[in-house]
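Next up: the structures, one after another.
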Structure P
Amino acid sequence: MKVWLFHLAVLVALAVLALILPAYHANNLARILMLAVFATGYNLAFGYTGMLSLGHALFFAAGMYGAALPVSLWGLGALPGLALGLLAGGAVAAAVGLLALRTAGVSFMIVTLMFAQAGYLTVIYFNQTTGGDQGIVLSGAGRMLAGLDMTQDGPRLMVALGLYAAGLLAALALVQSRFGRVMLAMRENEERSRMLGYDPFRVKLAVLAISGLYAGVAGAGYALLFGYAGAGFAGVQYSILPMLYSLMGGAGTVLGPLIGAGAMFYLIDIASGLTTAYLMGVGIALVVLVLFAPRGILGWVRERVLPWLP
């Protein structure tokens, strides 16, 4: 019970922040929450099941274009667009998994990266439809969700918080379920799990598809909240970012991706205001983290203060 109360308290704290933050930081929080949804899905595959993927940009972009294209071309509403984006991310992840999961370890990482790069090149090639590097700008009429105008700061943050809350609670329920324990078993010892009667291929495929659903709804939400979808979101950077968020916040912790996304977002924001070599500051911070808190920020807290954190 205290695990659920703790996570609900975090959501309440985020809701309070949403009410008091000025416009600049409210917009930043909306971006952080959508990136945290993306990283939460990645963390289910990487942190809990041990699958190191570099293909999640493909799932994020599938969700983004799965929402943006129907809204911009066919005049579909934001809610159907969000649903289509979620399904697009999950379907693409499952399709990639059917092939990529025939490999393991470094080979799996390389194969997923190849799929992601193929997706990026596809977006560029069909630039007359996707907008390529210039992207697609969504009109205000297509960004209304249940009466909330996502062109406005307040409603935008409310929708972002709602999506993150749903993703967080679903992830918490998953990792505390029997299937969640199977995921951990796969991470710790795949062969022993096989001996116990579990099929690693099926379990990993299911987790990758769930991870794709998170990436898809994050991409769709990002496009609808900020009114833009572009090829840059399909680049390799958006496969690396959720991994860094998970590592910084604490891989294998439910709240780790949120902490990592927020910490890295503001680290980059502050460092870029001080120097053009802001990535050096990010690199130094990551090196310090690896040296002194190799399990990430929340992983360190779990080891020393709150051992019951999932």
Structure Q
Amino acid sequence: MKKAFVNAALHFLALFMAVCFFQITGSFTSYAEEDGRPDYQIRINRAANCITIYERDDSGTFSIPVRVFACSTGKAASGTPLGTYKTSSYYQWHEMFGGSYTQYAVRVNNHIMLHSIPYNSANPASLNWKQYNMLGEKASMGCIRLACADAKWIYENCRPGTEVVIYDDAENPGPLGKPEMMEIAADSPLRGWDPTDLNEKNPWNSVRPSIYLQNDIGDDTLYIPLGAGVDTVKRELGMKNANGALYNTYEYSLNIYGNYNLNKAGIYKIYITGTEKSTGMRVDKEMTMYVLENMREV
């Protein structure tokens, strides 16, 4: 009887500690091994503070770059370890050392994670904006920091078991280059929020530009003739400010990412990043692109 009581007490204690652990560290998300998402590989260039996401080619090799993110790795040379790892635990919010919090944390290796810029509390309005302004530089204790939208993309699209390769190449950030990140002004009334966070309460939404189709037929889909160049794709797009006024082409830049082939008819998912040149404010849009042999099919 005494032994049974002790065992029951230990079981209750273990459950209590587990509940406390999740309250402290944040919400934990577990995904099935096979959940329908495509295979990606995450390559982190520690020396350049740049992350490139790859998809497989027809031979099964991760050779097609589809996304690129600026990041911040460890300040100390040994902070972010080199090597090959696999993602495991996923947390929507996670408490870090020193009492700070991060969004969309994905474990890479023991205490090393991919995650957002730190917040002062588990509240998206409590961003440490000075740390945000260090994106693209070495700034962390060892984890890999990203803008909120980029951390969220990895959290939602790269399933557990995704391969992560951490390497050094200071001369070459990667095949898609390294994105430039806007800086938050010290006197900005919006500085408590990450500018890329698409939370409906984010005050940056009131000044965020948008991407639109020049010849929108109502389905928010790009139709491109077979053999066209990337410039043709860009000419089908435009940007406007938060008030709906159209920008001139010299006032913004567009980058198009994804696993697509303009010389092969098909349906492709693409990612478009638009940047307002005067402020550095960024907007992202995912679209479907049809590459057609006969444009009369549209």
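No lab work stands behind these numbers, since they all come straight from the coordinates. As the structure is a prediction and not an experimental result, all values here were calculated from the model. Cβ atoms are built from the backbone, for glycine too; each structure is taken alone.
Some notes on this structure:
- Once relative contact order in percent (Cα under 8 Å, 6 or more apart) is evaluated on every structure in P, Q, the highest one turns out to be P.
- Structure from which 0.45 was derived, FRET efficiency 1/(1 + (r/R0)^6) of positions 62 and 222 (r between Cβ atoms, R0 = 25 Å, to 0.05), options P, Q: Q
- Taking percent of Cα pairs over 30 Å apart as the criterion, the top structure among P, Q is Q, with the largest value.
- Which entry (P, Q) yields the derived value 1.00 for FRET efficiency 1/(1 + (r/R0)^6) of positions 126 and 238 (r between Cβ atoms, R0 = 35 Å, to 0.05): P
- Value -4500, calculated as helix-only ellipticity at 222 nm (-39500 (n - 2.57) for each DSSP H run of 4 or more, over all residues; to 500), assigned to which of P, Q: Q
- Answer label among P, Q for the case where Kirkwood radius over Cα pairs in Å, for residues 110-205 alone, calculated from the coordinates, equals 14.8: Q
- With distance in nm of label points 7 Å out along Cα→Cβ at positions 102 and 214 derived as 4.1, matching label from P, Q: Q
- Test item: distance in nm of label points 7 Å out along Cα→Cβ at positions 46 and 230 calculated as 2.4, pick one of P, Q: P
- Source structure (of P, Q) for Cα Rg over 2.2 N^0.38 Å, for residues 118-173 alone, computed value 1.56: P
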